[in-house]
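I've put the structures underneath this note.
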Structure I
Amino acid sequence: MPDRTCLAIVLAAGEGVRMRSSLPKVLHAIGGRSLIDHVLTAAMRAGGADIAVVVGPDHAAVEAEAKRIAPKAEVFQQRERLGTAHAVLSARSALARKRDDILVIFGDTPLIRSETLAQLRGALAKGAAVAVLGFRPADPKGYGRLVMRGNDLLAIREENDGSAEERKIAFCNGGLMALAGDKALALLDRIGNANTKGEYYLTDAVAIARDMGLQAVAIETSEDDVRGINTKAQLAEAEAVLQKRLRSAALEAGVTMTAPDTVFLSTDTKFGKDVTIEPNVVFGPGVTVEDGATIRAFSHLEGARVGKGARVGPFARLRPGAELGADVHIGNFVEVKAASIEAGAKANHLAYIGDARVGEGANIGAGTITCNYDGVGKHKTDIGKGAFVGSNSSLVAPVKIGDGAYVGSGSVITKDVPADALAVERALLTVKEGWAKRFRAAMTLRKKSQR
C-alpha cells in the first residue's frame, strides 16, 4: 500500500515472569531470532515505515534490540501497567502525527505474518476505523469474544466481563488491531477503566467506534498467527510451528530432506538448488548452503557458507566464519571456525581447523589441529594449495605451510614450511629390547611382596 502511511506500535512492556528467566520475554528466541525481531520484521514488511516500541521501565536490553532491528524506531516507556490502551497511549506523540494506518502488535506474537498485517491495513483502506484479528481456537476459554452482527464487529468482550451467551461465542480476539490514523487518538482517549481489573482495555475501542458511528470489522486468521508466548512451553510450541513453516518452504523450494521433522532451521537459512539434508541437522543463524551440497546427519552449522557440491558431516560442526569452497569435504568429528577451506580441500575426520586458510586441494589428516590460541590472542594458520598434512599433527600458529608441502604424521609444526618441502618435527624413536617383559615381571614381584 505505497499510497498509505503506516505507524506500527509494538507493545513489549510485559515482564514475562512466567518464563522463569531473567531475560525479558520478548528477547527469547525462536528460529534463531528474538520474538521482537520477528514482530518488527513482519511490521516493516507490511509497510510499517514508522515504528514505535513501548517497553517497561529498566528494559534497556529490549530497547537496544529494537534499535538493532529498526534503527529509526522510537522507544516509549510505560511506567505503570494499566492495560493495553494505556500502553498504546504511551506513544501519544507518535500517534499525534496521524499516519493513515496504525497497527498495534504485541511483541510476544512472533508468528504473525506480514500478509496478515496487510489484511488489517486493507480493511482500513476500505473504510473501517477499527480492524481486529480474530481466530477460532479449539478451546475459547480465557479469550475475549468477538461479538458480530453480519460482517460488522460490535464489541470485544473479555471473558470475565461477558454474559453467559457471549461466553458461548467461538470467534475470539487475537489481540492485534489496526486503527484509522485520523481517529486513533479520539478513540483511545475515550477508553475508560470501568472493568473488573480497573485497566484501560484497547478492546473497548471497538464499542466506542460503534458509538461514534464508525465501522469496526474482524479479519479471521489462524490461531498460529496470533499465538502469544508467556511460558517456556508456549515458546517451544511456537518454535515447532515456525520450524514446520520453514521446513515446508525449504521443501517447496526443492531441498531434499530425508527426515524433515528432525531438521532445525533458522529464519535466515539459505539453500541453493539440489541441496540434500540428512536427519538430525541443526542450522543456526547465518548459514548459506549452495547448489548440490550435502549436509549429512547430526551436523551443526552456524554463521557458515557451504560451497557448491561440498559435503559436510556426518557429525561435523561449522562455527561462525567457516567458508567452504566448491567440492570441499568436511567429515565426521571435524570442527571449522573462522576458516576458509578452498575448493576441493578435504578434512575427512577428527580435526579442528580454526583461524586458518586451507588451500585448494589440500588434505588434512585425521587428528590434525590448528593451535590458534596462545591464551591471550588468536593466530592464523595458512596451508597452501595441494599441501598434505599427515595425521595427528599440530600446527602451532602463526605458521604457514607452503603449496605442495608435506607434513609428516605426528609432527608439531612451529615454523613455516616452504613449498614442496617435507617437514617432520618429532622426537627420535628409542627402542629398548625386552624392557616391557622385565617391567611386568618386576611389578608382579612387588605386588606379591605387598600381600
Structure II
Amino acid sequence: MAKKPSTLFLCTQCGHEEGRWLGKCPACGEWNSFKEMKVENLDSNPVLALGKSARKKVTRPGNEGQGTLESSGEMVPQVLSQVVPHTQSRYVSGLNELDRVLGGGIMRGSSILLGGEPGIGKSTLMLQAASAYQKQADVLYISGEESASHIKLRADRLGIPIDRIHVLANPQLEIILEGLNKVQPSLIIVDSVQTLLTQTLDSAPGTVNQMKMSVYGISEWARHNGAGVFFIAHVTKEGSIAGPKLIEHMVDGVLMFEHSGAEVRFLRAHKNRFGSVDEVGLFIMGGEGLEELTDPSKVFLVDRDTPMPPGVVAAPIFEGSRILVVEIQALTIPAQGGYGRVYSDRIDARRISRICAVLEKHGGIRLSDQDVYVNVAGGMKIAEVGVELPAALAIMSARTGQSLSRHLAVTGEVSLSGELRPVSHEKQRFTAAGELGFIHRLGPKSGRTEKEPSWTSVGTIQEAIKKSLTWSD
C-alpha cells in the first residue's frame, strides 16, 4: 500500500495538484505558481467538511424534494421518477425587474453571481433586495469590504427596513460557516467574492484557490439547507467578471449589471439554470437608490413635436418576455483617405458592416467611402435580428439626408440577397408600437396573414426604402 504523502503542492492560478514542486504548472502553464500545503490541513478544511450541521437532515419548508440527508453526512441516492419537487421552490423579492431576470425569483438552494463595474450599484441593489426578501425569509449579509456600521448607514440613507437582516462583516470562510449554522438564513448575500478567504490555504484573498474553495463552501451550505445565495463579483477593465472562469461554472446563474453612461442600469442574465437568459431588468439610479423603470419609452424614445431628423428610426425589439420600442440613430460622414469604417458599440459592428454591404449592393446607396456611426438611444445593447431593417433605413436616411416619419416603426431581418425575413412576435411588436402612437408600421412581407393588416409589408430592401419615404409628417 502506497504511503500517503504528507504534503501536496497546489498551483495558485488553477488549483492543479502535484506531489512535488514544479517550476511550471503543466495545467495552466504559469511559472513559479506552486505552493506547499500540508495534507492534514486539507483533511480538516471546512470547505470539504462543511461542518457537521451543514450535512444534517434539513426540514426547512421548501427543501422536501432534495432527498434525505442522513446524519452520516451522505446523500441517499433516489430514483429520479420518485423525486417529488416542492411547489414553493423560489423566493420572490417583489422587485419585479430582478425577479424577471431570475426567472420568477431566486431558486431555493441555488447560487447567483452578480457582476458589474465599480459604483454601478451592485451593493445597493443587493441591500434593497435583502430588504424585500426579509418579508418572507431571514437574510444574512456577509461583507468583506464594508463594516456593519457602513451598511447600516447606507440602509438608513435608502430608507429601507432591516428588521430581519443579519450582518457579518468578516470574509473568513470558517467564521462565515459558523455564522450560517447559527443564523440558518434562507437568503445569503456575499459582498464580495474577491475578498473571501480560508485559513487552510496559504495565499492572499482573491487568488484562484481562495475564491474557488470559499465559493464552493458557501454554495454547498446553501444547497444542503435550501437557501439562496448571491455572490457580488468585481469585473475586469474589459467588462468580464474577475477571477477564474470556474466560478461561473460552479454557480447556477450569472447576472451582469450594466449602464449606458446615464442613469439607466441594465440587469442581464448570462447564465440561468432555472430561467431564460433573454430577459433584461431596467433600473434608474435615483436619490433613494435604484428604482424600477416602469415606462421604458420615456428613456428609449425622444418625444418630438417637430419632424424627425435624418438618420433616426423607431424599432420595436423583443427582449425576453416584453417588447421595447427604441430609437436607432445613424450618421454618415466622408471617410478620411477614402476608406470607410463602422463605429457601433450598441449593435454589433459586424452586423452593421453587413447591412452597409447589402445597402450598397441591392439598395444603390454608396457607403464604402463613408464612416458610419450607429447608436441606440438610451444606451441599450441590442443583439436580436429584428434591428437589422431599422438600422438599414436609419443608415439610408443619414446618407441621403431624407427624414423618415416620426410616426414610423420598423422591424425585420435583412438577408444578404436583399430580401427581408420575418422575425418572431411580429404582431406583438407592431401592436406595442401602435399603443405608443406609431401609425405607420413597416415589416417583412412573409410571415403575415391577410387577417392581420396591422402593418405594411415589403419583400426586399429596395421596397422598404421606397415605401419608408412615402410617409411624411
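Coordinate-derived values only; no laboratory data. Quick caveat: nothing in here was measured; it's all calculated off a predicted structure. Cβ atoms are built from the backbone, for glycine too; each structure is taken alone.
Match the computed value 82, 53, 50 of Cα extents along the principal axes in Å to one of the structures I, II, and report its label. Numbers along the way, then the final one.
Details: I: 103, 65, 41; II: 82, 53, 50.
Source structure: II.
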(message) Looking just at distance in nm of label points 7 Å out along Cα→Cβ at positions 158 and 294, which of the labels I, II belongs to the structure with the highest value?
(response) I
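State the single structure among I, II that was used to calculate mean count of other Cβ atoms within 10 Å over residues 102-109, giving 27.2. Kindly include the intermediate steps, with their values, before the conclusion.
Numbers: I: 27.2; II: 22.2.
Derived from I, not from the others.
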